[in-house]
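Visitor: Before anything else, here is the set of structures, which you'll find just below.
Nothing in this text is a laboratory measurement; each read-out follows from the coordinates by a stated rule. Everything numeric in this text was worked out from a predicted model, so none of it was measured. Cβ atoms are built from the backbone, for glycine too; each structure is taken alone.
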Structure 1
Amino acid sequence: MTKVVPAILVQSENEYLEKISNLEVRNEVSVMQFDILDGSMFGASSWSDIEVIKNLGNTPNFELHLMIENPLQTVEKWHSKIKTVKRAIIHAEIKAGISESISAIKKLGIEVGLAINPETEISAVKMYLDDIDMILIMGVHPGQSGQKYLGSAINKKIREVHEKFSDLPVAVDGGITLLNAESIVDAGASELCVASTIWQAEDKKKVIQSLSSF
């Protein structure tokens, strides 16, 4: 059974509240992904007001996808205020401090994943394999929801990562639909991080169950 992780990339408190309040989705999954962008890596930003999120409460189990240059400070802030953060995913493309960030996050008792963009070689994660809990492969160029999956080149990368680093779970994020999910799982993905396909569906429960079945 494939793990499905609904992804939350929002621009406002109202959007956030709408998604975390959706019991049709929450009751079907064990964790939700919260995407954080501040413009430092990909020229896009997202809403992530930690004080508002704390005060709203009702937070699901979260994994943070940190598409930012300095993830550690953000993870530490979330850890101090939101007790449901289970995993932090940082990018292999950040300019410095990957090892230090991984070590510090692990000391907080939070799992660490390492993400790679479509154009990034898988060798970028090799030196960190003993210290991370999963690898996330981007199926699109990061920055916004609703992009088209980049196809066979990504499936090839998934297969290569799965074969070379078989002990680590492989997640894929971006562009996943009911039409391509099976080929992504067949290539070696065990986790699917999905935004538009879930949130835009009329029957969200059915979509999650279908994605899980691949």
Structure 2
Amino acid sequence: MNTRAWLLLSGTWLLVACTGTDLTTQPIIFNAEVAAAYQQPDAVLSERRSPLRLADGTTVTDCTAYLAALDHAPVEETTANVTVRVEYRICDTLAVLRDSAAPPGVALPLPAYAEGLRDRLDLRSFPSSLRQLADDYPTAADLPDPMATSISNAVLLIESADWHYRLEVVAVVGTDADAGEDWLVWLTDEALSGSYRDYRLLIISGANEPGYLTATVR
């Protein structure tokens, strides 16, 4: 597999490629964990993880079994599974990356991705703890006090005294069909008191088009 890595130097992301790598065929990866997994997918896919139960009773303990089992049943929605599910988010991400092309444009400065999430992502388009608020406040930029937003590189944080909500653009990929650009986003949605947790891979399709961004859950 062709590989490439990103280095952060003076606030700018630089591409470092292996000799012979065709840069026009590769997705753009920002997250260090995802970049490492993309370079060694077999090891990541076979790595043993905490047991995760699916709705048909199947229990999986690695990415390979998990991805195969999803063809037959969704993950069982239990409190235990929600906590474990964060270990399998990298599995979903690799599954998308291995079938993806390079995006049509060049990488933007990292804060531009987080600003796009803040200003354009329609919070009504996917399930999360903010879904009920989203009918009145459709984007993070619209949220009222005490919800506070902040940006760090490609990460958008939405926080209050009792909640931690994090969206991170981990990779940008292309879609061959229409020269579109998709963002792969990790959602971390946690109550600071209580048991609510949610960890998902979101896919924002057509992110290079104007207007609201909409996300689907992988």
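Visitor: Out of 1, 2, which one gives 2.8 for distance in nm of label points 7 Å out along Cα→Cβ at positions 47 and 143 as computed from the coordinates?
Guide: Label of the source structure: 2.
Visitor: Once Cα Rg over 2.2 N^0.38 Å is calculated for all of 1, 2, which comes out largest?
Guide: Once Cα Rg over 2.2 N^0.38 Å is worked out for each structure, 2 has the highest.
Visitor: To continue, here is another question. So Cα extents along the principal axes in Å, for residues 111-190 alone, computed for just one structure, reads 33, 26, 22; which one of 1, 2 is that?
Guide: 1
Visitor: Thinking only about relative contact order in percent (Cα under 8 Å, 6 or more apart), which of 1, 2 has the largest value?
Guide: Comparing 1, 2, the top value of relative contact order in percent (Cα under 8 Å, 6 or more apart) belongs to 1.
Visitor: Using helix-only ellipticity at 222 nm (-39500 (n - 2.57) for each DSSP H run of 4 or more, over all residues; to 500) as the calculated read-out, with -6000 as its value, let me know the right label among 1, 2. Walk me through the numbers on the way to the answer.
Guide: Numbers: 1: -9000; 2: -6000.
Answer by label: 2.
Visitor: I've got another one for you. For structures 1, 2, calculate mean count of other Cβ atoms within 10 Å over residues 119-126 and state which one comes out highest.
Guide: By mean count of other Cβ atoms within 10 Å over residues 119-126, the leading structure of 1, 2 is 2.
Visitor: Which one of 1, 2 has semi-axes √(5λ) of the Cα gyration tensor in Å, for residues 63-102 alone, as calculated from the coordinates, equal to 21, 12, 7? Mind dumping the intermediate values first?
Guide: Working: 1: 18, 10, 8; 2: 21, 12, 7.
Traced to structure 2.
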